[in-house]
Structure 1
């Protein structure tokens, strides 16, 4: 990696880890409504990726992040360790790094004739240009030739840094060229992101397809749903109760949009983690992969190993699928719930898979019941796998009563206090698509218990610094060719 990229990585890491100790002023939280980073006005319209970072440690976003970091016991210890590591490089954050950056740092990636010639350029408007030049000089110390970073002053206090002047020229718009900030597509993408964020990302779909073509990819973009992708936009922001990643895509053929779950209402209330989705959109893309010679050969090998045609396996996942984890005796209980229009066909497919797995393990498939439901079991010795049907759903579980307890009496996950708290903190809407939930608060004791069973123990400082993490919730929404996604880490 060239010195320029090392320099950029070092600056970003230093800033993101230490800014919590240097923030001040302002209130927290991401604001609705898009805003265009200033650096986008310096960049030509056709670039592969544009990343903009808030490097103003006095901004409301850094203040919000600073407030969140106060919840972790080892915050000050970590800051001191990081400052010491910077000092060992002959740098001081407050004296050398902080004034060398302005309120915004942008990283631009632009493709060229070959992937090896891809240009990576950093843009910033430093508070102290002399400090910025001195910092680059220190990064270049000991380097020679092509490994040295180069600078260019580009007007109004802005500077570009890269590993060659040619790369900078290829990225900048110049006086007469089309600018990224003026493009309707870029403006539309930014409008889908919060007004204030720690970081914003823009990825151009057409440029991405060109890069894939340059690499000689054997996978047709249409098989990955990329053939009509216009752009991907994403942001990371700090809020009062946690950290959010928000994103949006237009033209990406994946997912199934919003749907009303028929499986989640049956999930027991003590579930620690849950993944729920509808599979048809993803399955359609996977089926297209069969036309690729390399993928097709791999699928033939998989079919031979499983003893079941690939289409039958995919049919199990075509409708709604829920997978959840519950506390168990010793090890967690895992359960897969499948919505299927043909229960008999689904069970027949599972029978084939079970017979093949049992034969490979030197055991047999046994029949029994759970809560009045017919169940078949594969005994692997230290654990068992049970499968059967209940209330029109097909289930596969490691729980002795996993099938009977799905949809049974007792609290269900949608009504549990922990799940309701996670939804409220993340502001997940009632109408959404696939989602993933983890109860981090209750998962930590389980992890500690598993470590104990293995004869190990988590260091006390690790567990104490994990306790502020309450939940993680991620979900998607969509209609037509537009989709969005959110991921929220609750910190309390």
Structure 2
């Protein structure tokens, strides 16, 4: 293990304001850790540099900092690669090497710069679990390694070294409600990320986009036609536009994925060593790759091959390095329902509107409904008298037509004549006079210091039907 390869990362970031989506929140400063993985290349966590506006790295015991830029980022796997252009950064340093997926009880060392001090910190432990887990930064469920070594604020993004001094993981989160238990992004996902950056491939992790049911009940297996000893999972539905769309059908039994037999509890034997969710195989693949499946459909076995696509849930998960889309009409502010928007409520999973939470947890993307448009706030004006107490509903129809997504909603609004009647999913009727709204629009925007009535991606020339 070479401590000299471990660096401190300084980030200034500016997140979007999902209450007032036309503006950003105040900039904030934070620190994390990273490891030099190649000439002028620093591997760290995506959450360390997310929404970053200015980045620097500092070598241990060196007073000066080096300006860095993002060379590649995968928010799904919480990994980022920084590039330092100043060649003197590498003086006296040899990059660390990447190792392999560890085994249970392997000893590891977590190295980084936790908040509260300027000196490097080393904590040691052993590998205690290897399985698919939820990544806090992206909400994706991917392969992760649990270690009984503390990962503190500032430590994350730093390397986890194996017994031979090789990098076997990147520290990315602590386990909630547990003391001195941390989790790391494992070497196979790091290798896939670095390969993707090198070959300029899309870095997002693909998704099947399906909802499944375990088949642990023997009567259900017999009903589906599985023979004794056969196992799999039942496909219940597919998201529109997902990898599985047009390939799988509701009622199919998924027997194997990429040559791995699927057990009745949705697990596979990953690398012939660890039993975990069958979705673990997706973490090493790229968008556009071909994936082979074996299914049972109406009593017959089929071999299928599908092209992998990005995750496309009805309600998008956390997003970074981008700005939300929004539209203002008569003081009514509309935007897409996202997890970021729900998170504007404190304890959002309990306090956000029930109808919106249901769509987040259970809603499914269809051809007719690809996004949920919400009325996120009402900016008081004589145009919208009586509407200011409407409680954050989703839009059901505009002049009797259901919007497919926000761009379609904007087209419906822009093309309206005389009156616009908006009906919400909670039953409200909102009627506005189109001519009056357009005449008053400059006044409303100036009053609330909004630069324009829509985000740049919703300009008329970009949302033509």
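Output the label of whichever structure in 1, 2 has the greatest value of relative contact order in percent (Cα under 8 Å, 6 or more apart). The partial results should precede the final answer.
Numbers: 1: 15; 2: 11.
Largest calculated value belongs to 1.
Of the structures labelled 1, 2, which one yields 0.40 when FRET efficiency 1/(1 + (r/R0)^6) of positions 212 and 340 (r between Cβ atoms, R0 = 25 Å, to 0.05) is computed from its coordinates? It traces back to 2.
Supply the structure label, taken from 1, 2, corresponding to distance in nm of label points 7 Å out along Cα→Cβ at positions 100 and 428 with the calculated value 4.2. The correct label is 1.
A value of 21.1 was computed for mean count of other Cβ atoms within 10 Å over residues 396-403; which of 1, 2 is the source structure? Please report the intermediate quantities before stating the final value.
Details: 1: 21.1; 2: 15.8.
So the calculation was done on 1.
When helix-only ellipticity at 222 nm (-39500 (n - 2.57) for each DSSP H run of 4 or more, over all residues; to 500) is computed for each of 1, 2, the one that comes out at -10000 is 1.
Computed from the coordinates by the stated procedures, all read-outs in this text should not be read as laboratory data. Note that the structure is predicted; figures quoted are calculated from it, not measured. Cβ atoms are built from the backbone, for glycine too; each structure is taken alone.
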